[in-house]
Structure 1
Amino acid sequence: MKLKKINPGLQKALEEAGLTEPTELQKETFGTIKSGADCVVAAPDGGGKTTAIVINVIQKLEKAFEQSPRALIVVQDKARVQEMQEMFRQYGSYTDLRVYGVYEQGDIDYDKNQISVGIDVLIGTPNRLNEMFGSAGYDVNQLKMFIVDDLEAMLKVRLEPKLTRLSNSISKTQRIFFTDIITERVEFFADRIMVEPLFFEMDDEEFDEETD
């Protein structure tokens with residue numbers, strides 16, 4: 001995949017998976033996310049948001065490091081956790097990054113034990129992550145990225161307090177929100193949580209041209 005200064009191992013894994021050309025979203029946001037800026041990225045379904053999350057996390061973290069997670073990714077449900085775990089397995093095949101997923105249907109004590117052994121990327125649902133962070137003292141000082149996927153959908157079902165609680169538990173980190181659409185609700189939440197966020201919005205017309 002042709003992205004400026006992309007990690008060679010990541011590029012090789014993407015090409016082996018058949019991803020040779022980035023979507024407009026991936027191309028437009030790669031440099032900004034790599035720079036460490038807070039940003040909100042919007043695109044319709046199929047625009048490559050989930051892939052962009054995985055690519056950028058692998059690019060920034062590169063390899064396993066110490067014990068505490070360095071990327072925290074919040075997703076809607078168990079299916080999304082598992083989907084993202086599989087993408088990390090595939091696109092991160094040339095790294096030793098340790099990725100772990102948590103959701104309500106799992107055993108919370110088992111999850112805590114696995115995390116304590118050492119991970120780099122933690123993917124989870126808002127409810128389970130809040131439950132875990134509220135009952136165990138995790139070191140969040142190593143976090144480089146706090147990412148929320150499908151933000152508008154989560155705000156719609158009143159998960160804002162749980163997302164806010166998670167964000168507030170982290171002092172300094174890059175915050176990145178992905179959403180299908182940028183609404184007033186998304187803008188208000190971003191302005192309250194982020195530091196001078198940048199907004200990217202790929203509309204349906206741009207996406208249609210790309211997939212024609």
Structure 2
Amino acid sequence: MSEIFDFFFGQYKTYEIIDIVLEIIAVIFGFLSVWFSKQNKIWVFPTGMISTAIFVYLLLKWELLGDMMINGYYFIMSVYGWYIWTRKIDATHVTPISRTTKKEKRTSVFIFLATLVFVFIVYKTFDKWTSWVAYADTITTAIFFVGMWLMAKRKIENWIFWIIGDIISIPLYFYKGFTFTSFQYLGFTFIAIFGYIAWKKNLHKNPSIL
């Protein structure tokens with residue numbers, strides 16, 4: 001039993017207690033954020049902002065630049081998304097769930113490619129392009145940047161990007177030594193799948209915005 005425990009949590013022996021507690025708190029609020037997103041509730045943003053703010057601090061301390069940038073971007077886009085989700089399109093209705101337009105698809109491609117270039121430059125500048133992890137970080141950062149932008153715009157396709165990014169992140173974070181965060185992304189994957197199904201049902205109930 002101890003061997004199994006050490007396999008999953010042995011790396012935490014060298015961590016400060018406060019950092020472990022903060023990671024657990026960030027994971028809890030991260031779960032709440034994704035759950036509220038599935039439920040199409042505005043609480044996705046304040047809970048997400050708490051989680052990402054904590055992760056920005058931890059990841060900066062642990063010198064994981066790509067992950068830190070993802071969470072910093074999440075925080076900024078949460079402010080933007082909070083505004084979009086509460087903005088009324090008429091006297092009684094707020095921005096609805098919808099599919100991406102052709103223009104938004106082109107913007108998504110631009111965000112993806114621009115993020116790849118940006119993260120590569122940052123990693124090279126700080127001499128962090130030292131292993132295959134840098135490649136994985138660059139790709140997941142680009143995927144999550146697009147996913148967060150689409151979620152802020154309340155586009156159903158955001159869930160596809162979250163699912164892909166979450167699946168990659170499960171083994172990636174475990175390899176980096178952050179078991180709690182790895183478990184978080186495992187949970188995110190299942191919630192994202194159900195989130196896509198729930199949002200799709202919402203779209204079918206409102207065919208005018210398909």
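Values quoted throughout were computed directly from the atomic coordinates according to the rules given, and no laboratory measurement underlies them. Just so you know, these numbers come straight off a predicted model, no measurement behind them. Cβ atoms are built from the backbone, for glycine too; each structure is taken alone.
Some points to look at:
- Comparing distance in nm of label points 7 Å out along Cα→Cβ at positions 14 and 30 across structures 1, 2, the highest figure comes from 2.
- Of the structures 1, 2, the one that 21.1 was derived from, the read-out being mean count of other Cβ atoms within 10 Å over residues 142-149: 1
- Entry that produces 56, 38, 24 once Cα extents along the principal axes in Å is calculated, selected from 1, 2: 2
- Relative contact order in percent (Cα under 8 Å, 6 or more apart) - structure with the largest value, from 1, 2: 1
- helix-only ellipticity at 222 nm (-39500 (n - 2.57) for each DSSP H run of 4 or more, over all residues; to 500) from the coordinates reads -14000; which among 1, 2: 1
- The maximum of mean projected area of the Cα convex hull in nm², for residues 70-181 alone over structures 1, 2, that is, the highest value, falls on 2.
- When distance in nm of label points 7 Å out along Cα→Cβ at positions 102 and 126 is computed for each of 1, 2, the one that comes out at 4.0 is 2.
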